[in-house]
1. Starting from the value 0.80: which structure in 1, 2 was FRET efficiency 1/(1 + (r/R0)^6) of positions 73 and 169 (r between Cβ atoms, R0 = 41 Å, to 0.05) calculated from?
2. Here Rg/Rh (Cα atoms, Kirkwood Rh) was calculated and came to 1.30; which of the structures 1, 2 was it taken from?
3. For mean count of other Cβ atoms within 10 Å over residues 25-32, find whichever of 1, 2 sits highest and give me its label.
4. Match the computed value 25 of relative contact order in percent (Cα under 8 Å, 6 or more apart) to one of the structures 1, 2, and report its label.
5. Comparing distance in nm of label points 7 Å out along Cα→Cβ at positions 17 and 185 across 1, 2, which structure shows the greatest value?
6. Given a computed value of 15.1 for Kirkwood radius over Cα pairs in Å, for residues 1-104 alone, which structure among 1, 2 does it belong to?
Structure 1
Amino acid sequence: MKLDVITLAGGKAGSVDLSDAVFGIDEIRGDILQRMVTWQLAKRRAGTHKILTRAEIDRTKKKSIKQKGSGGARHGARSAPLFVGGAKAMGPVNHSHEFDLPKKVKALGLRHALSAKAKDGAIVVLDEAKSKEIKTKVLAEQFGKLGVSKALVIDAEFDNNFQLSARNLSDVSLLPMAGINVYDIMRSGTLVLTTAAIKAIEARLA
């Protein structure tokens, strides 16, 4: 697959051949993408939801009724789940929601996510993501001329001026190559890749 390489100013800077093994998969597997997104979101969960267990409820341990003869159940503490103010039976406790995925599945998920964007025509290739000065307004106008909206920009290493100029743009997100992931790629409108990012992606996945 061949795509035109453009500059931030809107000019042409040649073309680039994208690897079919990474960007040219025809049959996009939704199940792989779903597994990857579920895996990512599970890792983000804090798992800090918790209730007080019976051992943590500070209530009397004195027997409320006699052991025998009352005709009712035998209780030895007011912290039992049966009583108002007592503990909750089988309530949530701190735990991790993470689960493992094979490395091959993770790599396959990235290939399918990138191929899905390429198939939709939602990939823009920049020669480089650099700005001469820190000007958010100028960068916003440049993206507007390129027709890019809700963009995810991926580069091997971001220029400091470009990074500072883009941080106040609500529709533009920056992602270094080290943090490339399926969830951010799929939720973006346009995927903006620099030529350096493409080389790094293909070296990692091809």
Structure 2
Amino acid sequence: MERAGYAAVLVEPGSGAMNAVRRGLRNVIQATLEDADFPPCSIDAVGIFDVVEHIEHADMFLSDISRILRRGGRVYCTVPAGRWLWSEEDVSAGHFRRYTAASLRALFERNGYEIEFLSHLFSWLHLPIFAFRTLTYRLGLHRDEAPDHAATKADHSLPSLLRPVSAMAHRWELNRMRRGCSVPLGTSLLCVAKAMRSAA
């Protein structure tokens, strides 16, 4: 976003803040959203990418974001989708939940947002994730210890033979979304929501 010319600030309570500084981000605040204490109605847009599933009290978190957004400001959000895909990966990552389109919509709407766009992402990953994560977890074959960094990195890498397939699937999804069409199935959800109320 910085390279694209947007004025952006990263708010990160953990070690990710130092990683961001090392990667060259200019504006980094190591704090929770509450501790950062942004003035009410001071921000045009907030991106929360794979964050909400880590927040136990998600309603309170979205209400806090609503407070700092200008009326009509937008939230861009991604979360893991498909409750039936729950696995050891979710447990070790500290997730409280995975979402359905309906539950994500309800979360935003009851906290004063209007959904402008809602779509699944990564449609082609359903079967691999179910086969290699969910199924092994349900069969009790999951790892007992948290994976180290190298194992996690390897787990998220893609075999070279599958890269053309993933690139083709991503192009198809992106083309649909550019036309304003949602993707009906996927392992993540993308939501764009507009704040409909200002801070009290």
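1. Details: 1: 0.05; 2: 0.80.
That value comes from structure 2.
2. Values: 1: 1.30; 2: 0.97.
Corresponding structure: 1.
3. Working: 1: 11.9; 2: 14.6.
By mean count of other Cβ atoms within 10 Å over residues 25-32, the leading structure of 1, 2 is 2.
4. Details: 1: 25; 2: 28.
Derived from the structure labelled 1.
5. Numbers: 1: 2.1; 2: 4.3.
Structure 2 comes out on top.
6. Derived from the structure labelled 2.
Coordinate-derived values only; no laboratory data. Just so you know, these numbers come straight off a predicted model, no measurement behind them. Cβ atoms are built from the backbone, for glycine too; each structure is taken alone.
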